[in-house]
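Throughout, read-outs are computed from the coordinates displayed, never taken from laboratory work. Computed from a predicted structure; not experimentally measured. Cβ atoms are built from the backbone, for glycine too; each structure is taken alone.
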Structure I
Amino acid sequence: MSRKILFYTHGLVDGGGERLWSCLASAFKARGNDVIFVQDFEADENRANLDSSIPVFTIGRRHWRAVKRLAAILREEKPDVALSAIGGSNTKLILAKWLANSPVRTIITYHGFCEWRTGLLSFATYFGLPMLSAAADVTVAVSDGLRERLVRRWGARPEKTTTILNPVFFPKSAEVPTEAELARRSDVLLAVGRLVPEKDFPTLLRAFARLSRPSVRLIILGKGPEEAKLKALANELGIADRVTLAGYSKEPWRFYAQAKCFVLSSVSEPFGNVVVEAMAYGLPVVATASAGPQEILRHGKFGSIVAVGNDLQFAQAIEDTLDHPGDPAMRRRRADEFSFDVRVPAYEKLIDKVLGTVNVTHIVPPTHQDGSDPATSLPAA
């Protein structure tokens, strides 16, 4: 059934949540839905992932003016359902619905543990979650760990809050090496993420400096305010000649196709799209014990989990992984479980439920004590 769906976020900058939102909007368009996209400001990094036939409305960075413009769009476009993500977008969507007196159903989504620190409205989007969760039809978290935090710390209504693990885009043509081919690759470690404190790249650099083999190189894809600090630390540790800060890449696939191991050092990671991307290319993963990567890696079944901030443990896990990279095909099969073909139906089912259920408070969050994934156990009415 075709629906009119509005997707809203701050802008298509170089983040995993922003990539998800552009790809998800395009996926719903490809499935025959009428899709419109609303953003606060223009950004190029993830614009190429958005279907060019989707109308885009840019409503500006000034919050109250943006709310009024979004309200006007709700009145004029009359979407059946609106989904919001990142920063203060959830707050602005709920305010715009109220201002427009619109019957649109609303799904607000949360993608981070620390977004509340990024600005005043983002702060309000978390501290005001009891009211936002009551006003929205459903609140979505991208991992069980984040959902638990939203309910226990921030006051989201548990009966209206659910988990949908992210669908992750990667080329279906991605070639997976054999175990022998992977073992023959040069010792290249790859990390992908914005250069911000939450990613804790200093711990990664300290772990890298501990490695016993001098042939290992580290490539970090991403840009951000920590770049100068990381370059200075690499110099201090004597590893600057083996560390490349390669900036943001619209085509990270060529780096995945050449690396031997993927590393993630985040202090907090609500999901971790890049972990799935790496596994799609068969790469072994060493990641810190943050919520999302632990769920993706099934608590160590599909990769190595190390303590947050422990560079010694991180270095030991990297050494072990380079010595024994394991089965690339097994990791690709796990990555395929997060493909858009598998995961988008979870959002479709949720939208159908929201549009077809009068009493949305009957939505009950899924439980996963049996190890099942949230996307396959959506809440029942």
Structure II
Amino acid sequence: MLSFKMALRSIGSNKMRAILTMLGIIIGVMALVVLVSLVNGATSSVTDTISSLGSNLLTVTVSDDKGSPITMDTLQQWSESEPSLGLVAPYASDTLTGSANGESGSFTVYGTTVDYYDIQGLQLSMGRWLKQSDMENNTYACVINETAAEELIGYTDCVGQAISLNNVKYTIVGVLQDDENNLTSVFSSGSLVAYVSYNSLIRLSSSVVSEITTFYVSAPENGTMEDAENTMTRLLMERFDQDDDAFTVSNQDALESTMSSVTSMLTVMLGGIAAISLVVGGIGIMNIMMVTVTERTREIGIRKAIGASRGVILSQFLMEAVVLCMMGCCLGIFLSWAVLQIVNTVVVSLDMTFHLNMTVVLVAVGFCFLIGIVFGLYPANKAAKMKPIDALHYGG
């Protein structure tokens, strides 16, 4: 306790130097806590959005069709003949120019079928989704998102209005609701988006062909995703000569697992960068403690002369280094909390909330304590090993 009081008195006698010394620790702690909390908050938000869609969705991607391409007829045949498969919808996209009312912009145009709406759990704010008759009759019907309606038309109630995609006139039959709980809506937030039939996109884009390389599959109401995935894998293995490298079948659990892996990797990388900052701060504390020991050499000599043991001198200076580190750590944690509150205010429209990650806070506290011990030990030991006679004659 005496060492702690003496450490506080020493730090308080030169406040500016103490603040500058703690600066490296403060910055390191802020880097660690803020960056990791931001990554975890963003990942949590995306994961919650993925989870809100449920797990009733498979994404199939074909990388090598082995000369046996998948077509619309193939998907229809599978859907009708396999009871463990529910809805099946192809999916393709391209970036095209769209214009309406004298305004134009770059659209992401998706080509799909009727079932895509139910598979993805989309919501309309106006009008209707694409119908089977739109597919069969190759009608020029499209559904746009609210962002496109507001930016090009000027208002969302624009059903029946005309819009040109790559200079081909389409009629807007529906407007998709921007749903923050829907992953498809979240990923297209702020972008101009249009949905047309798959065959219509083939006519619009030279990069989209009738061979389907990506499609979505759901399980029936009385079925399971495990059965649907097993069936889909079997069908694809049979079609592609038992080559499981020709395709991938992934579900949302796999996506969540990938997100978790990426988050862990980012957390480790950011933690490593912040740890380097803390080590640099620790070196700064060691330098200042060396200066402090030099400045207080005569004081050390007097204390040793009147009976202070080596252990007492060691603990005094070691305590001062630890207190400096822990004060910097506490300031860093407080400033991190303040930064996160500001970030929460700025990104309130994104429906993301960032909190202090208590695990990271505890790691920061423990690491700072360790840095205080490691980088304070050499100066403290140097002070403790001084001979009283040499210390008393220092500078004399």
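Taking relative contact order in percent (Cα under 8 Å, 6 or more apart) as the quantity of interest, name the structure among I, II where it is greatest.
II
From I, II, which structure was Kirkwood radius over Cα pairs in Å = 26.1 calculated on?
Answer for the origin of the read-out: II.
One of I, II was used to calculate helix-only ellipticity at 222 nm (-39500 (n - 2.57) for each DSSP H run of 4 or more, over all residues; to 500), giving -18500; which?
Values: I: -11500; II: -18500.
This value belongs to structure II.
Ranked on mean count of other Cβ atoms within 10 Å over residues 16-23, which label among I, II comes first with the largest value?
Going through I, II one by one, mean count of other Cβ atoms within 10 Å over residues 16-23 is largest in I.
For mean count of other Cβ atoms within 10 Å over residues 24-31, which of the structures I, II scores highest? Before the final figure, lay out each step's value.
On the way: I: 19.8; II: 23.9.
Largest value of mean count of other Cβ atoms within 10 Å over residues 24-31: II.
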